[in-house]
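Below: a set of structures, written as structure tokens.
Bear in mind that the values in this text are calculations on the coordinates, not laboratory data. All values derive from a computational prediction rather than experimental measurement. Cβ atoms are built from the backbone, for glycine too; each structure is taken alone.
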Structure I
Amino acid sequence: MSSSTNSTTHHTSTIGAIGAPSRRNTELALLVFAVLIPVFAYANVGLAINDEVPAGLLSYGLGLGLLAGVGHIVVRKFAPYSDPLLLPLATLLNGLGLVAIWRLDQSELLQDIEQAGTAAPRQLMYTAMGIALFVAVMIFLKDHRVLQRYTYISMLGALFLLLLPLVPGLGKNIYGAKIWIQVGSFSIQPGEFAKIVLAIFFAGYLMVKRDALALASRRFMGLYLPRGRDLGPILVVWMVSILILVFETDLGTSLLFFGMFVIMLYVATERTSWIVFGLLMSAVGAVGVASFEPHIQQRVDAWLDPMKEYTLSRAGVGGHSEQAMQALWAFGSGGTLGTGWGQGHSELIRFAANSDFILATFGEELGLAGLMA
């Protein structure tokens with residue numbers, strides 16, 4: 001009787017899995033909107049700046065639509081039961097990002113200081129490269145669990161990528177951070193790829209070690225403390241992240257590197273103590289480095305009191321927050337509903353307005369409501 005019931009249950013669940021809707025048509029419908037919204041935004045920018053529809057509107061729409069269509073066809077064939085929201089969301093955000101970059105490309109101020117002019121076509125090329133990599137992963141990585149075989153190779157590969165900017169003659173210091181490598185006229189941040197490889201290492205490691213990490217040897221102030229030998233990996237990751245911060249003066253990558261590991265530890269073990277330990281260690285490390293690294297001190301001062309730093313920079317006696325203040329003013333100018341596409345002045349941020357500070361353009365021209373959306 002029991003065997004018959006189990007067999008029937010298994011048969012029913014199998015039929016349910018086979019007959020489950022793939023939701024690919026839902027994805028396709030969402031992709032149509034994900035392409036049309038940026039095209040509409042592109043037209044808005046052209047009308048606001050030049051009082052005419054941009055000449056490249058059709059080619060932009062067709063290009064973005066073609067790339068999205070390629071992604072959809074590959075998902076439909078190789079991952080028919082995947083989440084229908086992910087590809088449309090990525091397409092929409094990428095498409096709006098291209099519009100914002102093109103909007104800043106039209107700024108004469110940014111063109112005069114060689115900070116804009118050809119950034120949008122280059123970004124569209126990167127979008128095509130991203131789709132190509134996406135297609136390659138979908139075709140050749142049929143089962144993500146295969147990556148577990150390369151757990152420690154991934155760790156070594158990530159460390160190699162993170163250390164590349166420190167190689168003499170290859171690394172390049174830009175705005176105080178040594179996170180770039182340059183070959184000829186081409187430059188790139190290898191740390192961006194290291195983040196993905198690190199996630200593979202963390203997932204593979206935690207798949208094997210999560211039970212040991214979830215064990216608690218003692219309880220202190222309501223927190224379950226892990227065994228001493230299980231603290232080793234997180235301490236190593238903490239030390240490496242601090243070393244990266246010291247030698248490359250890159251606070252963002254270091255915090256993301258360590259934070260990603262702590263969060264994945266929490267997801268794997270469901271132990272709140274890991275979050276507490278992670279926050280304490282990152283705070284201690286950041287304070288320690290900031291106490292003797294001038295670049296980090298400048299960033300912290302600019303964050304604590306950007307207006308003071310802005311005043312000093314305008315007076316020519318120091319200060320390092322003119323960009324931050326201009327970005328804050330851009331957000332303030334946008335208010336709740338924004339100034340409208342192409343009608344803001346975020347180009348006053350000047351350097352990195354179309355990259356590190358791109359969110360300020362969205363904040364000014366789409367407002368708080370647009371950012372929340």
Structure II
Amino acid sequence: MAEAGSPGQGPLAGVRVVELAGIGPGPFAAMLLADLGADVVRVDRPGGPGLAIPAGFDLTNRGKRSVVADLKTEHGRTVVLDLAERADILIEGYRPGVAERLGVGPDACHARNPRLVYGRMTGWGQEGPLAARAGHDIAYIAVTGTLGLIGSPDAPPAVPANLLGDYAGGSLYLVVGVLAALHHARATGAGQVVDAAIVDGAAHLASMIHGMLAAGGWQDRRGANLLDGGCPFYGTYETADGQYMAVGALEQHFYAEFADLLGLGDLAPDRGDLPRWGELREAVAARFKTRTRSEWTAVFEGSDACVAPVLSLREAPAHPHLAARGTFTDHGGITQPAPAPRFSATPTAVRGGPALPGTGAEEVARDWDVPRLAAEDDA
């Protein structure tokens with residue numbers, strides 16, 4: 001396995017990325033590019049980003065190299081512009097206008113490198129009434145309607161960590177955007193700016209549901225629909241030991257196998273009797289309470305009933321299927337998700353641990369031919 005700082009393996013080998021340090025969706029997007037083989041150089045600020053965990057455990061910085069530069073100084077600006085001149089992609093996550101004030105905005109970078117793809121990661125986007133406002137994942141998904149989809153109808157909306165907004169609606173859309181723009185730049189020689197806003201991505205994720213809503217197939221309230229917990233055969237149930245099983249037996253043939261293995265028999269009404277879904281839910285819940293999670297896992301193992309145990313983060317790597325596929329890997333003493341997706345001709349791997357601030361300056365100066373990195377007089 002290659003070490004961090006060496007040319008990458010994978011479909012993006014040879015692609016150079018500059019990441020202006022931040023937290024959340026920007027670093028995760030850059031991590032994904034690094035996982036796919038890109039040479040990612042993270043420009044850290046003096047003193048670091050202020051995360052609550054030590055830098056060596058910040059997996060969103062794995063496989064990257066780091067230099068330190070103070071963008072409030074002329075030397076720091078020069079470092080970024082020199083890197084941008086040699087890069088294919090630049091990623092920043094500042095509030096609108098900040099990169100311009102620092103002298104490293106799109107115009108300044110494109111003056112040095114017209115082919116550069118300049119990726120901007122924000123919550124509210126580059127324009128609009130809230131563009132300059134602070135925010136976090138939960139607020140972005142709140143206003144798009146996606147947060148209101150999640151949870152029981154008689155309880156507040158459930159918070160899906162920061163996975164739905166920051167990473168799904170933000171990072172993944174930024175990665176799609178910069179790679180699409182890179183394709184265009186290589187075909188035409190012209191770079192461009194990619195405005196990836198979490199509100200846009202989170203709204204886009206609900207495209208199918210908006211179609212169902214327009215067709216009358218989705219009620220605009222929580223816990224009343226096929227995929228939001230309103231359906232008794234698509235949800236989670238507590239077991240005898242206080243653990244949970246997840247049920248997704250939507251189709252009739254899957255439901256028939258589920259009902260048989262669960263032992264419902266005549267204890268519940270027909271699945272198609274919507275007015276009696278409450279009774280069906282109670283019957284399913286009662287059956288699951290009769291055995292432990294491990295016992296139900298054994299009952300449904302090898303079936304097409306679409307039932308799975310709800311595992312914790314520490315339990316997940318040991319699941320037989322995930323272990324067989326190598327969905328998780330161990331690197332540097334940390335168990336972590338392996339790069340995804342997978343490629344038949346250009347396989348990927350974790351190429352190194354989290355980049356510690358400034359530790360890659362000498363290598364980057366050599367490999368990118370940016371000699372001024374060797375003199376970090378503003379760090």
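Which of the displayed structures (I, II) returns the greatest value of relative contact order in percent (Cα under 8 Å, 6 or more apart) on calculation?
On the way: I: 13; II: 22.
Largest value of relative contact order in percent (Cα under 8 Å, 6 or more apart): II.
Given a computed value of 21.5 for mean projected area of the Cα convex hull in nm², which structure among I, II does it belong to? Write down the numbers at each step before the final one.
Numbers: I: 25.1; II: 21.5.
Only structure II yields this read-out.
Say we calculate FRET efficiency 1/(1 + (r/R0)^6) of positions 192 and 240 (r between Cβ atoms, R0 = 35 Å, to 0.05) for every structure; which of I, II gives the highest result?
Values: I: 1.00; II: 0.05.
Biggest value here belongs to I.
For distance in nm of label points 7 Å out along Cα→Cβ at positions 32 and 200, which of I, II scores largest?
When distance in nm of label points 7 Å out along Cα→Cβ at positions 32 and 200 is computed for each of I, II, structure I gives the biggest number.
Assuming -9000 is helix-only ellipticity at 222 nm (-39500 (n - 2.57) for each DSSP H run of 4 or more, over all residues; to 500) as calculated from a single structure, say which of I, II it is.
Numbers: I: -23000; II: -9000.
Derived from II, not from the others.
Quick one: mean count of other Cβ atoms within 10 Å over residues 144-151 came out at 19.4 when computed from one of I, II, so which one is it?
Derived from II, not from the others.
Each of structures I, II was scored by volume of the Cα convex hull per residue in Å³, for residues 160-311 alone; the highest score is held by II. Using distance in nm of label points 7 Å out along Cα→Cβ at positions 48 and 80 as the calculated read-out, with 4.4 as its value, let me know the right label among I, II. The structure behind it is I.
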